[in-house]
Every structure is written in structure tokens, then in C-alpha cells.
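Following are the structures in question.
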Structure I
Amino acid sequence: MDKKYYLNLIKIALKEDLGNTGDITTDAIFKNNDKIETFKLIAKENGILCGKDVFIDVFKTIDKKCEVEFYFNDKDSIKKGDIIARVRGRVSSILKGERTALNFISHLSGIATKTSLFVHKANGKVKILDTRKTIPGLRYLQKYAVLCGGGTNHRIGLFDMVLIKDNHIDAAGSITEAVNLVRKKWGSRYKIEVETRNLEEVKEALRLNVDRIMLDNMDIETIKEAIKIINKKSETEVSGNMTIDKIEEMAEAGVDFISFGELTHTIKVFDFSLKKE
């Protein structure tokens, strides 16, 4: 992940928190008594760590003299009560960065932790994908968190994979017309996925030898029939109204991928605390 990308996010987040005046509480209390202290980052639940570098760089952005030592790495399992890291520096610097640093690491660890639960449920039988349903500006960080949880990234944006969706199909007139226009423009430069809504569309997409066929908002019986028709001649992905409880059933049906918007748009932040030693 490009450090320049998240450093810009850190600057925006700190500006949002400090405004033009700064931390009026901390500056008043510690103006003449700014000691060097150590604070510890503590996990308050079990999960997967993500966001170590961002956490460090929040404090480094505020004060280059801040020292941050981590005892775990991204992707590591962490347990309630674990001391994850220590931050040493001026009290005022640590207090100014505390909330921003916690916001980043809590959000990203929440995504990684949730993803790991879905991946565990899949048990290696089907790959768990994210989607583009991300918070604007945070997509790369959120998709990195999915990877830390053991998931797989779908396309990053509109630029790195062709996904012909229902609106493309309806506006172009057919799956065939849409696929042919894409191939005329790009040839084999990009992988092509086609979203299908029924078995007739599945058959049409299959005849066109696309790379992946998405089975969108289909019931389980239709999905099973579609898998038989495709017969491993194309990758298969199911999407729409998917939940963790459906993973085993989808895996047994023989699909290759399941995509979940909720990995990034509906998550519980991981519970950390930063306390002075």
C-alpha cells in the first residue's frame, strides 16, 4: 500500500480533529508541564490486527520524536488483554493523536476480524470477496484490511477489471452486445465478468466464454442449476443478499467466489484502549 496515500488521509483526519486552533484542552493543561510518558495500546476483545503502520504514522505526523513499538503485526491474531503496542513521547503529542490513531486501527481491525470469521466459515471451499461498497477515500485501506483477514479483493475500482452489470446489459441491449463492445475496445487486456439474473443470461454469458459469471440475487435452487450449466467452464461468483450463514450452502453448491458488501460497509469497530502506564 502506498504510504503517500494514507499519509494524506492522516493529515485530513488530524485537520478535522484539531481544526485551526488545535487541542484547546491539552494545550491548556500541558503548556508548562509537558512530560515524556509511555502509553500502552490494549486489545479489549479477540480478533485480527490491522492498521499498525497507520497508527504509527499518526503519531509521527504530529511529533517525529514519538516512539511507537508494536509487539504484533498486521494479520496476527490478538486476544483480549494483550498489550499490542506502546507509545512514548510528549503527553500533549500523544493526546492529540490518540483518537485519530484509534479510529484508524479500530476500523481496520474490525474489518479484518469480521473477514476472518467469514473466511473461517468458508473453510477453504470458497473464496470470500469484498466489493466496491467502501467509504469514499478509504477504499485501499479497507481492502487491505480484508486481505489481512484472509479474504480476497475483488476489483479495486472501475479501472482494473471489466464487470458488465445489469444496467450495462439493459442499456446496451444484451449481454452479447455488451461483451462484444468491450472486446472490440480492450481485446483480452482485462478480465471480463458478467452479472446474470436468470438461467437464460447464464447460458448467454457462457457461450461468450467470459472469465467469470456472477449469479446475482438468485435462490439456491437456481444457483445449483446454474453451476451445472456452467460446469467449470467459467469462474462463478454469487452476490446479493449473502450472509455468513449461507457460506456453507454456497460452497456445497460449488461456487468459486462469494462477494460480501458488508465486509466493508457494515462492521463493528474493534475495541482498543490507549492508557498511560
Structure II
Amino acid sequence: MRSVVITGTSTGIGWGSTKVLIENGFRVFGSVRKTTDAERLILEFGDNFVPLVFDVTDEASVNAAADQVRGQLAGEKLFGLVNNAGIAVFGPLLGLPIADFRHQIEVNLVGMVIATQAFAPLLGTDPRLKGPPGRIINIGSVGGRTALPFGAPYNSSKFAVEGLSESLRRELLPFGIDVIVIGPGAVKTEIWGKGEQIDTAPYANTPYAVPLEKLRELARGEAKKGLPPERIGEAVFHALTAAKPKVRYAVSPQPVLDFMLRNLPKRLVDRVMASQLGLRPKKADS
């Protein structure tokens, strides 16, 4: 049976990817942080779901989970690792607590490195294991190519995922382990709700008060237009199984808009976003 490790499977893209892969005959080792989520997913997905309880930022627990997976693989290689676990921190960068920014990078980027280091031997860097080399699927974002105001922590982490993945793909060429990025646009997950949870009180008397409220409205609209998580799961399945996969897949409900934001002159996009969110500079009094 083909076995895959997916981080962050309790909800959203991780959940959708688990569902699609199990429906296609895979065994999924899925990470969760709570035992209650592990129990729920076992009931939901059945025997082909094996929970791994860890936080991706906890190196010791991730390594322990890798040992657990190695034992169950019984000398075979892992078919794939899907680095999905992530969070989204929003807020004006100049007023953002450094601890919040650091936590964003720790989860989305450092956690990805920890998981990759822990499971890479099972994917094929350990020559004692049998079978073809596995693949690494890193979940990026449309926000890894285009950045929004107040999304600096999240966008920084996702831009970094793009560079990390490209470098890693080339480093793993000797082992035959491919590295593929999937960059979703809006998906119907809890992450979009975070935009509505921004604490705007500290910015009530600043130029950011109105733009932050407009961001809330934008988050609500994106949530309504978002793709179901299973759609990203289908892209994960393709990236894992295609004979000649691309190095990156963009999966978005608004591909034309995403293309325009990436390719229009940056100053023009600045002006559009400023107009949309109310970020234009105030005119000086005459």
C-alpha cells in the first residue's frame, strides 16, 4: 500500500488531501495536535488513517513520529510527504508583536524544514529502504507570489516556501526525490476566518482603522468564493502520482485575477489595492 505523511490534517487542505488520497487507496499518516482530532479522524476515515500527534515546531516529537512511521513501513519507502501545516497571522507590520511574526515563520517555514528533515530518510535518502523514491509536496499559496497589505507575516512565510522548495528540489536530485509546490488561491478553510479576527482596537486612531475593516470584508468575500479543500486534495494526488509532474501547480478560483496581480506593473497594483482598501495618502492641508 502506498503511504503518505500529511501534516496538519484536522481541517482544511490537510483534511481534504487526506480524504482524496484515502479514497484512492492510500494509507495516510496524518499529523494533528490534539488527541480528540486524532480520534475524530479515525472514525471519519477508517483504518487507512494513522494519526501522528505532534506540533510541527516541536523537533523531538516530529522525529518520534518519523520513527513510528518507519516501524509501520517495515523497510519500505514512504510514497510522499505533504507539508501542509500552517497558520495565518494578519495585521499592520509596524504594530505587530514580534512574537506573532516569529510564530508565523516558526510554523509555516521552520516547521516545514523540521518535517522534511525528519521524513526525508523514509522518502529515499536512507539507501537501506526498498522501493522507488518518494515525493515532497509543499503547500504554498497564491500569497507566495503576490502580497496583500496586512499580510506581511503570512506572505513572507509563503514567499519563503517558494525559494525553499526550489533549492531543496535541486539538492535532492541525487536521491531522485522530487519537490513540488501547490499554490492554492482562496480555499474554504478556517484560515480565511482569521482575517475577520484581527484585533483592530490598537489601530482605531491610526490610518489603518478603515483599511483593516475593508480587509475583513475582503476576507468574507474570499471565503464565499473559495474552492472546497478536496479540490486541493485532487491536485496533491496528481502531484504525487503523475509520471512527469510540474514543479508548481496553481489552483485558484480566480486564475485570471491571480495572473494579473502577478504580471501587471507593481506600481499599478499598488494603486489598485490602495483604492480598494483606502490606503491612499491624505492630502496635506493647504
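Values in this text are rule-based calculations from the coordinates and carry no lab data. Source: prediction; values computed, not measured. Cβ atoms are built from the backbone, for glycine too; each structure is taken alone.
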Comparing structures I, II by mean count of other Cβ atoms within 10 Å over residues 51-58, which one has the largest value?
I
The value 42 for percent of Cα pairs over 30 Å apart, derived from one of I, II, belongs to structure I
For structures I, II, calculate FRET efficiency 1/(1 + (r/R0)^6) of positions 35 and 235 (r between Cβ atoms, R0 = 35 Å, to 0.05) and state which one comes out highest.
II
